[in-house]
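Participant: Dropping the structures in below, format is structure tokens.
Just so it is clear, none of the values below were taken in a lab; they were calculated from the coordinates. Every value quoted in this text rests on a predicted model; they were computed, and no experiment measured them. Cβ atoms are built from the backbone, for glycine too; each structure is taken alone.
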Structure P
Amino acid sequence: MSKIYVLDSCVTNNFKDKLLLEKITNAWGSVANAKSPTSIKYGVYHNYESDYKGDYTLSIATCDETDSSMC
């Protein structure tokens with residue numbers, strides 16, 4: 001079974017957050033050269049406050065390579 005590792009996260013809102021693009025760009029930029037078990041990185045959107053107009057968390061994650069179906 002693979003383990004998921006969160007490398008960075010940010011909370012934002014597509015409609016109300018004036019720093020939306022900066023937050024997302026910074027999150028991806030901070031993990032671009034991060035050491036991780038695999039070079040594959042995933043953007044995971046979760047913790048939605050309500051619907052698509054609410055706050056949510058974007059996490060950048062990776063996983064180990066013990067289960068190639070996950071990575």
Structure Q
Amino acid sequence: MAVMLKRLSPSDIKTLQQLATGGLTVEKKKEAKELILQKLTEDEYNELIAIAKKYGLSQGKSYEESLKEDLSN
């Protein structure tokens with residue numbers, strides 16, 4: 001989490017909070033993921049995803065896999 005706080009501006013954090021309000025739809029998840037992909041380095045993203053996967057909160061797709069997925073949509 002410290003990684004995200006270093007990279008995200010207060011405005012970015014507010015955007016993520018607003019997206020999460022009322023639950024995350026698929027569209028909101030995509031928007032949040034795009035924001036995070038833009039702000040974190042590949043290593044930081046992969047570290048964050050590894051933590052999320054450990055707790056069942058992510059499929060564990062790497063930074064590269066996520067970028068490819070977003071570009072194809």
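Participant: Of the structures labelled P, Q, one was used to calculate mean count of other Cβ atoms within 10 Å over residues 39-46, giving 11.8. Name it.
Facilitator: The correct label is P.
Participant: Right, next: Identify the structure, out of P, Q, from whose coordinates relative contact order in percent (Cα under 8 Å, 6 or more apart) was calculated to give 46.
Facilitator: P
Participant: Hey, distance in nm of label points 7 Å out along Cα→Cβ at positions 7 and 31 derived from one of P, Q reads 2.0; which structure?
Facilitator: Working: P: 0.6; Q: 2.0.
That value comes from structure Q.
Participant: Let me ask you something else. For which of the structures P, Q does the calculation of helix-only ellipticity at 222 nm (-39500 (n - 2.57) for each DSSP H run of 4 or more, over all residues; to 500) return -5000?
Facilitator: Working through the options, I get structure P.
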